[in-house]
Structure 1
Amino acid sequence: MVPTFLLKAAPWAMKALPWVACAALGALAYQYTPLIGPQARLARLEASRDSWRKSADDWKRAAGGWQASFKTAEALRVSEHSAAVDGLADAQKQCDLRVKDARASAITIRRIVDAPPKSDASGCPVRVVVDPGSLRDALQPTAAR
């Protein structure tokens, strides 16, 4: 099976032939074996690259979801803030109206209470009926408007 020119060429070629064949077979095995060699390393790198790409896509998707939920939360926060501001303004107006009514009532009550007492000829105070209109103004100042 060995070519005849090798037999005639040099005796050392016959001794080196098994080593050369073994080296060639080893190189082929190293090149194409699925567990070792550049092809296996390349396959592992490709798998790693694909897993990184999938992981990056997952992170992008998650970040998009987080961004959407953040925008929704911000829109809700802004609307809640404006509702709170409006509610506070309404409460302030109601409080101002109640304070205004209380002050008007206090003025009317003060006028009734501070009225000088009328005395009879002997100097004794006389009972006087309070005007119902001023009493109504004291108890219900908004009805007087």
Structure 2
Amino acid sequence: MIPINIPYSTYDEEEGCSHRIERLDDAIRSIQVRFTDLTKEVEELRDENKHLKNEHYKDEELRRMKQELDNARIDLLRGFPIFPHEKEIIDKFVFAHSTDPKHPAKGVSFYYTFTPTEVGIFGKITCAYCGETCCFQEP
């Protein structure tokens, strides 16, 4: 059995030097203090990590909210909301009529008609020049 409170020396092979331990109680207390300090540091790092994750979440949430606001502004300027696939249908129709040689080179206009029904709203775009219509929104 090793006596607990008498000084002794030990050799550290990694550092290549000897260390003198005055009392084993002091060494154990030193390890306990170091362990407590490391535990506190781990907790502080966990809290900081949570904070950083919350900041990242806030940034993502702000980005999402900005995109929703931009979409709402576009709908407000247009006067009515549409989905991306409906926009594609409208854009194809407008492009086809704007580039049609039978239509005037400038000034082709379009109007929208929305018809509410029991099953939903039907949306149509109509060329004001030739009267052709295209249904872009249906329930």
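What to note about this one:
- Value 4.2, calculated as distance in nm of label points 7 Å out along Cα→Cβ at positions 61 and 117, assigned to which of 1, 2: 2
- Identity of the structure behind -18500 (criterion: helix-only ellipticity at 222 nm (-39500 (n - 2.57) for each DSSP H run of 4 or more, over all residues; to 500), calculated), options 1, 2: 2
Coordinate-derived values only; no laboratory data. Nothing here was measured: the structure is a model prediction, and the numbers come from that model. Cβ atoms are built from the backbone, for glycine too; each structure is taken alone.
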